[in-house]
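Colleague: Some structures to go through are shown next.
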Structure I
Amino acid sequence: LLEACARLGLPVAQTYGLTETASQVATLAPEDALRKLGSAGKPLYPNQVRIVTEVGKEAQAGEVGEILVRGPVVTPGYLNHPEATAAALRDGWLRTGDLGYLDEEGYLYVVDRREDLVVSGGENVYPAEVEAALLAHPAVAEAVVVGVPDPEWGQRVVAAVRLVAGATVSAGELQAWCRQRLAGYKVPKEIRIVAELPRNATGKLLRRSVREWWEPSA
């Protein structure tokens with residue numbers, strides 16, 4: 001898509017932001033779109049972005065951690081929710097709940113949501129990466145990847161997919177497809193092919209509802 005837009009002379013700008021930051025935090029300029037494919041760009045002045053590891057240390061370039069934001073665009077807090085405000089804001093830094101990293105040039109890359117991270121056998125699995133592999137298959141229209149409890153590995157990776165109308169593919173074939181593109185521990189241990197994926201009133205996919213499909217019945 002970016003290459004097609006470049007040929008047509010159409011500028012494409014990628015941005016990253018949250019409701020708590022009045023939208024934009026970082027922007028990838030059109031001239032960097034192909035050179036920094038997948039990046040959300042550089043922080044917009046005077047915003048500041050830092051990456052913090054799970055033990056609270058400053059991450060190195062390329063090291064994944066939680067994205068923290070500070071600047072005049074950051075909300076002072078949540079109305080009538082002091083506990084939520086205290087959890088999200090520390091010393092002016094907003095904990096976004098997003099995982100990402102900064103490269104050597106200071107460009108931001110967003111990897112996934114912290115709450116969606118799957119830890120299987122001590123290895124971190126980012127659902128967005130696995131979903132991208134599934135969505136690359138021509139028969140897959142939508143995919144949701146989640147982690148569910150596993151007595152041996154702590155969590156195991158599973159997926160639910162909706163196929164393109166008229167397409168046919170088996171779960172085993174999709175797993176084989178993923179093995180060609182992902183490390184073995186990232187390949188879903190089980191894939192369910194469903195007619196529809198659960199959504200909320202605004203159309204957002206509900207991961208927790210997908211996760212419940214694997215929970216044992218009471």
Structure II
Amino acid sequence: ELAAGQTAEINLSLGPRFIEIAAALERGFVLTIDYGRTAQDLYDSEARLRGTLVTYHQHIQTDAPLTLIGRQDITAQVDFTSVARSGEKAGLDTLGLVTQRDFLSNLGLDRLPQQLASQSLTPRQIQANRAGITDLVRPSGLGEFKVLAQGKNVGTPALWGLKRSDEAASLVESLPAPLLTEHHLSLPDGRNLGGEQEFETFWPT
């Protein structure tokens with residue numbers, strides 16, 4: 001229940017969309033990855049009395065949805081509780097919800113930096129790629145994205161990503177690290193991505 005004067009965003013298309021997804025899937029998994037929160041956190045009136053809707057124009061946050069109509073992006077955080085419930089009503093089982101940081105860490109992302117050293121890269125390329133990897137799990141940024149796993153007719157498997165998997169980590173070690181290409185955002189030395197914080201600090205020992 002919302003507090004007096006509170007504003008919140010509601011996605012009215014979740015139900016119909018998940019009915020379509022479940023109908024198209026005979027057996028398999030659905031992964032939803034986006035920025036958002038559980039309902040209890042998302043609708044906390046003390047933290048988000050005005051909701052989460054924001055607007056962006058030319059990569060600058062403007063927070064003015066009624067200006068620059070048609071020329072700016074409008075976005076809001078995902079209610080993952082509603083996403084899970086909509087899937088369940090459509091016949092999907094909820095298998096787990098974790099942060100992107102935990103999801104990628106469980107898959108062995110922390111093994112990738114050492115893989116960079118084995119590839120033919122310049123020190124500058126290594127730094128830029130380490131920064132890109134780090135940015136995916138940064139607690140104050142992409143690392144706080146949520147990963148919701150749902151399934152249909154799959155039972156209750158121990159999915160890689162939801163929990164730490166040595167098998168997944170070993171597989172990562174056997175493969176070359178994915179590298180930045182000309183299609184990725186170009187930032188000198190990756191400094192704007194990785195900042196000054198070391199990659200290893202995201203996995204304290």
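Computed from the coordinates by the stated procedures, all read-outs in this text should not be read as laboratory data. Everything quoted here is computed from the prediction, not taken from an experiment. Cβ atoms are built from the backbone, for glycine too; each structure is taken alone.
Colleague: Using helix-only ellipticity at 222 nm (-39500 (n - 2.57) for each DSSP H run of 4 or more, over all residues; to 500) as the calculated read-out, with -4500 as its value, let me know the right label among I, II.
Modeller: The read-out comes from structure I.
Colleague: Among I, II, considering only relative contact order in percent (Cα under 8 Å, 6 or more apart), which has the greatest calculated value?
Modeller: Details: I: 12; II: 27.
Greatest value across I, II: structure II.
Colleague: Once distance in nm of label points 7 Å out along Cα→Cβ at positions 8 and 168 is calculated for all of I, II, which comes out largest?
Modeller: I
Colleague: When mean count of other Cβ atoms within 10 Å over residues 88-95 is compared over structures I, II, which one is greatest? Write out the running numbers ahead of the final one.
Modeller: Working: I: 14.8; II: 17.2.
If we compare mean count of other Cβ atoms within 10 Å over residues 88-95 over I, II, the biggest value is for II.
Colleague: Of the structures labelled I, II, which one yields 3.0 when distance in nm of label points 7 Å out along Cα→Cβ at positions 144 and 184 is computed from its coordinates?
Modeller: Numbers: I: 3.0; II: 2.3.
Structure I accounts for this read-out.
Colleague: Another question about this same structure. Suppose Cα Rg over 2.2 N^0.38 Å works out to 1.18; of I, II, which structure was it derived from?
Modeller: Considering all the candidates, the number was obtained from II.
Colleague: Then there is this: Which one of I, II has Cα Rg over 2.2 N^0.38 Å, for residues 40-159 alone, as calculated from the coordinates, equal to 1.41? Could you put the intermediate results ahead of the total?
Modeller: Details: I: 1.22; II: 1.41.
Derived from the structure labelled II.
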